Structure 1
């Protein structure tokens, strides 16, 4: 039997997303949250590069009862989707220059240098 997520689960998902958004410095996005009701995934990320608006979704149903770690993992995954969204969006464009793609790659690399690299090389 499927597990229906709770308001507490959703609140934990949002809090964890916000933690990673802050960690990666993804402050240029206008973020909103929703409960996904299609039951096809545990989380989703719908980002629009032009408007800077993103909707992070949390599944309303899981196959099994998720523990706190699983909810946090879903949140981390969706924020990573947001981190890489500009490259995905550009990659779907019919015409893209190497300069545009290189700029987005370096944006992600700089974020990782300012967070993960900085922490792991102290």
Structure 2
């Protein structure tokens, strides 16, 4: 099933990190988990095709992750935003900003799997 290579998970929330990493492991997808935008900037462009990130991070937000992906030499990875509360307006704003999709937290394994499937097909 894994046509993505490694997936990056950018979250400072340990519960989110464990949930996403566990769901990816069951799909046989390797995950690199990091807590900050700055650490993501250091590895952006290393070949990941999918990034899960929190809406808000200790040193920025999902827009900063999107900006870092835009600087990738290869095709920019798809960014999935994870958010506890997401209404239609904030979802629309995030989509216009460039996210691939948004999923609720706490993350459900089925949501993670669906994002992997969708990202693999594109």
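A few notes on this one:
- Structure responsible for 8.8, with mean projected area of the Cα convex hull in nm² calculated and labels 1, 2 on offer: 1
- Answer label among 1, 2 for the case where helix-only ellipticity at 222 nm (-39500 (n - 2.57) for each DSSP H run of 4 or more, over all residues; to 500), calculated from the coordinates, equals -12500: 2
- Distance in nm of label points 7 Å out along Cα→Cβ at positions 38 and 110 from the coordinates reads 4.0; which among 1, 2: 2
- Once mean count of other Cβ atoms within 10 Å over residues 22-29 is computed for every structure in 1, 2, the highest value turns out to be that of 2.
- Value 3.0, calculated as distance in nm of label points 7 Å out along Cα→Cβ at positions 30 and 70, assigned to which of 1, 2: 2
- Which of 1, 2 yields 2.8 [distance in nm of label points 7 Å out along Cα→Cβ at positions 14 and 102, calculated]: 2
Read-outs throughout are calculated quantities, based only on the coordinates presented, and are distinct from any laboratory measurement. This one's a predicted model, so the numbers in the text were calculated from it and none came from an experiment. Cβ atoms are built from the backbone, for glycine too; each structure is taken alone.
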